[in-house]
Structures are given as structure tokens and as C-alpha cells.
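Take a look at the structures below.
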Structure I
Amino acid sequence: MTERTKAPPLTTAAITDKLVGSLYRRAEEVARAAVTRHGEGWDPTPAIDTLLTSRVTGLPIMLFALAAVLWVTVVGANYPSQVLTYLLFGLEEKLTLLFAALGAPAWLHGVLVLGMYRGLAWVVSVMLPPMAIFFPCFTLLEDLGYLPRVAFNLDAVFKRSGACGKQALTMSMGFGCNAAGVIACRIIDSPRERMIALLTNNFTVCNGRFPTLIALSTVFVGEGTKQVLGPGLAASLAVVGIVLTGVAVTFAVSWLLSRTLLRGVPSFFALELPPFRRPRVGQVLVRSLLDRTLFVLTRAVLVAAPAGALVWGLANTPVGGHSLLVHLASFLEPAGRLLGLDGFILTAFILGLPANEIVLPILLMSYLSGGTMVEAESLQTLGGVLVANGWTRLTALCFMLFSLLHWPCATTILTVWNETRDRRWTLAAVLLPTAVAVVVCSAVAHAGGVLAALAAG
């Protein structure tokens, strides 16, 4: 007499999947029986979804799409950036002549022209072309209906990390703006999982950091590998690597939080994939340029103007034979070296708290004597200034990692406070990514130093 083997008990996830699947199958049966369609051809959506959501092809296609968008951005932004630089810095010379003709004092010319205007000129010439290309491309993918497929592909990984699959959607919003990603966390029902998504959204590369990452990748990766891959492709792959690092850190920190401060069982949700639709190109261009590009650029300009004046003031206020800026950078130098950076870089990140877009312009203004920013004719000029101040590829890598992982901008911090109304969680949203940035950059700097020593010896 043989005993019947008992089937293993169904998990909550399996029950949920069976229930949702049966409901959708029944809905499809009712729709087929009740609806008669005339003049409609073959619907390609199921066949396309087989490729885009497959475990084998889904992730490679997703990575290829991201790399393609970044490649178009990197290659397409070079020429318009050079044109804007020529026009804006040419206008600076005319402003200088105007101030001289009016007999304006040197300090006023320094604050308004060498500080405020030059900072604005750099932000516009470097940031506007990449944003004007990246945002429309990203919005086209969104309007096409591809972003829900990205969320579907990442759902299982978020569940394994102890988080909710909806966090993939909030992370996608973070690519536009981390503050918007924090607000999007409202779609997560569980307070525990909502807090995990909120605390880790900063690890998603926002639009304010993309221009900086693209510029540094082009200078330190693209130019060095132009004989092998070409500068555009190499820089694009480098930025993709930084983006994927942020995604990996999101998974790791979500897993850690779900097993320490925010313990619990991940919830489940049903994601209905919308049908693909033809992108409304005209509407997408208008929406991406007005709602995203100009919004971000306006915020950067409003922040860059006073920041440029502040940096010029710090660099031209002598105390004990050195400027206030030099004193601050010297104080931060040991911490900067520990992270593979320097004191001026940490100073730029601190002064750039209002917006990530202005960190690199502040750094350039800090490096140059007199506190004025370089008249950057090209990214090669940018690279020359950085190399002259001791930068290596390891420095650029640590800078990009710190830019990816460090504390949120002021707008995101304020948004976290508005969403939580809790000082402790707002402070955690600042300290958690900062601690991760310190650990990662210190490890990379130490490993890079050891490899350099081994290569030299």
C-alpha cells in the first residue's frame, strides 16, 4: 500500500498569482464572447512582450535601450555644447568691456561677471544639450509603454531584496528627479516598503547628475579608449556602468533595511502591462523640453547664480594669507584623500547641496586662481584643468561614485520631510547614502592605490 505524496503548501505569492491569473483569464473569455472587432489586424503586443519580458532577453534589451539613449546623448551633445560655450563666453567678454566702460569696481565685476554669469554660462552650455537630448529620448520610451516592462523585469529582484515590486516604478521616476521619485513612493501601500523605497531612491541617477557623469566619462574614459571602442560608445558604457552600480546598491541597501530597521515580508502586486502605442512625438518633445528640460535648467540657473557669487566671494576673501575657500578645502583635504578625492571636491559637493547640477562648475571655479571659472571651450579644456589639479582616472571614478551615492540635494531632502514629517527618517535619508558613499569610495580608493603600487613595483 503506497502513501500519497503530499503537495507542498502554496505560498502567498503563488496563491496571489493563481488568483490574479484566473481573474484575467476569465475577463479575457468574457471579452472574447461579448466583443466583436471589425477591421483590426494582428496585435503585435503579445509577441513583443515575449521578448521584452523574457528572463533571457528582457534584461539585455533593457540594458541595450539604456546604452543607446546614453550614446545618442553623448554623441549628440558635443557640437551644440561647443556652440553655446562660444556664444555665452563671447558675451562675457562684452560684459567685461561694459563694466570697464562704466567704471564699475573690480569686486562688482568679479561677483556679477566672473562669479554669477560665468557659473550660469557653464551650467547652460554643459547641461542644456545633454538634457535636451536625453529627456525626449527617455520620454519617448515612457510614451511608447516600455517603462512598465522595465518594472516587470525588476519586480522579482525587488521581492528578493525584501522590497515591493512597485519600487521599480518609483526608481524609474527617480531617473527624472529624485524628489519626484520620493513623491511617487505614495503608490506603495505598505508603510515599511514605502520607507525602503524612499530611503534608497537617491541611488538612482537623477537628471541633475547625468550631465556631470557624461562629461567626466567622455574626458577620462572616452578619450582614453577612442582607438578601441570610440569615445562616444566608451563614455556611454561607463555611464551605464554607473547607473547599474546605483541599481545594485539600491537592491543591497533595500535587502539590508528589510532585515534590520525595516523588517517584514514583502507584499505582492499585480502589474497590468499597457498595450504599446505609437509615441506622440510632437507632444513628447514639448512635454520633455518644457516640463523637464527647462524646469531642471531653470532650477540649476537659479541655484548656480548665487552659488557662483558665493564661491567667488570665498575665493577672494583672504584670511591669514589664504582665501576662505582654500582654508575650507585644506580642512577637508584629509577626508577627501581618504575617499580618493581632495578637499576642493568635497567643498564643491557641500556648496552644491542646493542642486547636483552645480557641483562641477563650483569645483572648476575653486581650482582656478582668483575664484573665476575656466572659459571652457570644450570638454578637453575641462580635462586639462582637472588633470592639472592632480586628477587621474581613479579620481574621476571616485568622483562619479560619490556623485551617485552621496547625500540628496536640498529639494529631495525637503520632499522627504514633506512626505514623512519625521526628523529621524529625514536625517536617515541624508546619512544613509552618505555612509554608503564613504564606504564605497574609500574601498575603491584603497583598492586603486594597492593596484597602482603593485603595477609600479
Structure II
Amino acid sequence: MDNKEQKQTYKINRRGFLKVGAAATAMGVMGALKASTKVANAANETLNYVPGEKGQWSKLHPNPDYSGAAVRYVEHNDEWLGTTRIVGKIKNVSEADMGFNLAARGLLGEEAQKEVLRFVSKYPLSAALSKVLSAIAPDSAVEGKPAEKKLPIPDPEQMSKHIKDVAYFLRADEVGIGKMPPYAYYSHRATVGRDLMASLPVESWTVPVEERLPYVIVVMVDQHLETTLASTGYDGISSAQSFRGYHATGNIATILAQYIRNLGYNARAHHARNYAAVMPPVIIAAGLGELSRTGDSTIHPRLGFRHKVAAVTTDLPLVPDKPIDFGLQDFCRVCRKCAENCPAGAISFDDDYVEYNGYLRWNSDFRKCAVFRTTNKEGSSCGRCMKVCPWNSKEDSWFHLAGTWIGSRGEMSSQLLKSIDDMFGYGTETIEKYKWWLEWPELY
């Protein structure tokens, strides 16, 4: 068939399709679609927006992907953030007191202070990702004044679906919307690089965070399953996995914040090169995870630790999602696999929580974690807890879907899942067929 005949056939097929469409219209199918469009345009006919179904997560992803876990939704209140118990006043913390910044200030030892300036860049791929991420680090990239005129938008429920679809369109793997907890903002944020933190008074390079916006949009990206399966968790690719996620989520959040400002509403992006907020509480608030045995790190029911996030705080009218409970507290109480495999000895074996800054969590030591990740002689950074956690999804199969369902149903079921995980060697294997990256041990 020559090109002319192909084009003619295409035209005939298209014409035939249009005839079918006309018949459908006569039967009322297209009429129903037009009616739904009119409903969406009731507030403003210029939107031409077809609303999603009631209760739908978004239009591109009608249902959140929890990979078989039994998930229930919980309410926000003054005594709980998701499944994390609040027992006192939670103080806003300073970015100066985060682990890597403590190392840069010389508070975690001389070696950590020296190595924190190069622990990412000593692996060439993570160095490349880090440098490009820095291009969207300036305040002018993450924040700004909204447009003077507010554009028409759908009602808050439909706008929430739309915002999630924008994030998925920009290649997020998961997205959620939460009520912004006031204590999730830093009290002060850092304004200089780590190379200057030890030589200047803290007061000279931290500024108060004054923003208080009602909603937070959290975008999440997978750090890549096959790479996790092929790695040890603390080899050279570890920091590149992190910065792949930081770069992807940073881009999404920065674009999303600018889009919202273009609509006439306030929005600020928060990503790994310019945070004004702490990520674990906003992950919980947006229904994307629970606090885990590792202290202040969260686990997603499908991705486990194998994620990185960025966020957008905003006053755009939205309907927040509810925090989730997929049985992680019971699971972490009996599993301890991350503690058994942590090369830094940073993760607690304790049965019960301790009080920490007004809330309950396991008593893990982020300082030990920061020291090991900066000074790791066998790679760049560390993701060993991510590697071994049974909540990291394996290859898609009924068996693994069943496993996550079992693990989310109480302590006895959790022990069963952990035993199955150990029996098959998950988290301790390195699957060579997936190893695609190069190692340069002389750089470590």
C-alpha cells in the first residue's frame, strides 16, 4: 500500500469513527458528556473542565496505589498526626540543627565535618544531579508574588483532583494534599552553603520562617526498584538514587508552585536545595506514609523508604486528604530488620516509643546516621534501611501483593511477613542482572 492509499484509508476510518460518534450522540452518550461539562462550568464557563467522579483520587490516577496494603484513613486532631501520638507542644526546629548541617558546623566530629562537603560529589552521577538541582535553589525559583488577578478555578474538591493530575503529568509517582501542620515549618532556615556554616555565627546565616499557609501538596518519586535490588544499599549509587528523587521532585514542586502563583494564589516550593519545611510531618499529613522505627523517616505502603519528596505550601482552595494507617506501627514493633542491618547502629531495637519534642517515636539516633552517611568508605551516603525494609515493593506479583496485605493486619501478621521476607532473603540479596552503574572505589 503506498502513502496515498494509507492516507485515504486513514481518512475513511476517521470518517467512520465520526459517524459512530454521531450515532452515540443520538443515543444521548455525547449529550451526557456535554451535561457534565456544563456542571463543571457552572461557576465559570471559561474553564471547559469535565469534573472527576465524586470521591475519585484524581482523573489520571482514579485510586491511590497502596500495593495490596489494608489502609484506613484517620482524622487530624490535636492529639495525633496520622498514627503519631502528640503528647506535648511540638516546637518548630531550626534547619541549622539537621544532621548534615550539624556535621558541617563541626558538631559531629572532624571527619564528618570534612566529608560532609564531598560525600555526595565523590560519586560522579550524584555530583551531576546535585549540581543541576542547585539551578532551582534560589528563593526566586521556589517563591514569588502571585499574579494580581485570580483566575477562575473549579471548586476545592475538583481543584484538588486537578492539582494531583498536574503532579502526575509532571511525572510524580505519588501525590497527596494535607492540612499544613504549623509545626512542620522550620523555625529558621539556612541561607548559606555548608562550606560556610562553621566559620560564621549561626545567627548570621539563619532567618526566621514566617510563612503560615493552610495546605501542603506533597509529590513523591520512586528511587528506582531495580537499582535498589542490585545495590548493597550503601555503595556508590546510594547518593545518586537520593538525588535522582530530589531532582525530580524539586522540578515538579517548583513548576507546580509557579503554576499556582500564575493562577493568583500564594505558593512556595520546598525541595532538597531550599527547604522552609520539614518533610516527614507533611508526608504524614498528606496521607503518603507513617512514621517508622528509624525515628523521623516515613514509610509508604507501596514504596517503603524507597522514595524522595518535595512539597508546595499554598492557600489555593483545596480539600486535604486524610492521613493513613496501614498497620506500620505494629509492623515496625516486631520487625527490626532496619535496626539489624544498619551499618551505623543508628536505629533503635526498643519495643516502645519515647517522647521526642512533644510526640512519640522510636529512639533512633539521626546523628549516628549522619556521621556514617558522610564518612562511608564503601560508597556515597547510605540507603541500607531502604534496601532491607519489607515494605519496599518487590516485582509486581500476587505473592507480593498478598505479603503487603498480610503485613498490614496486626503484630502476628507482621511477624509472618517478616519471616517470609527473611526466608526468601529479600533485602539482603544483590541481583546482579540489574546492576547497570559503574563503581570507582578509589573515590570513596
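Just a few scattered comments:
- Structure (I, II) behind the derived value 22 of relative contact order in percent (Cα under 8 Å, 6 or more apart): II
- Structures I, II, by mean projected area of the Cα convex hull in nm², for residues 167-286 alone: label with the highest value: I
- For 76, 54, 51 (Cα extents along the principal axes in Å, calculated) the corresponding structure among I, II: II
- When mean count of other Cβ atoms within 10 Å over residues 151-158 is calculated for each of structures I, II, structure I comes out greatest.
- Which of I, II leads on mean count of other Cβ atoms within 10 Å over residues 135-142, largest value: I
- Read-out helix-only ellipticity at 222 nm (-39500 (n - 2.57) for each DSSP H run of 4 or more, over all residues; to 500), computed value -11500, structure in I, II: II
Where a number appears in this text, it was derived from the coordinates with a stated rule and is not lab data. All values reported here derive from a predicted model rather than from experimental measurement. Cβ atoms are built from the backbone, for glycine too; each structure is taken alone.
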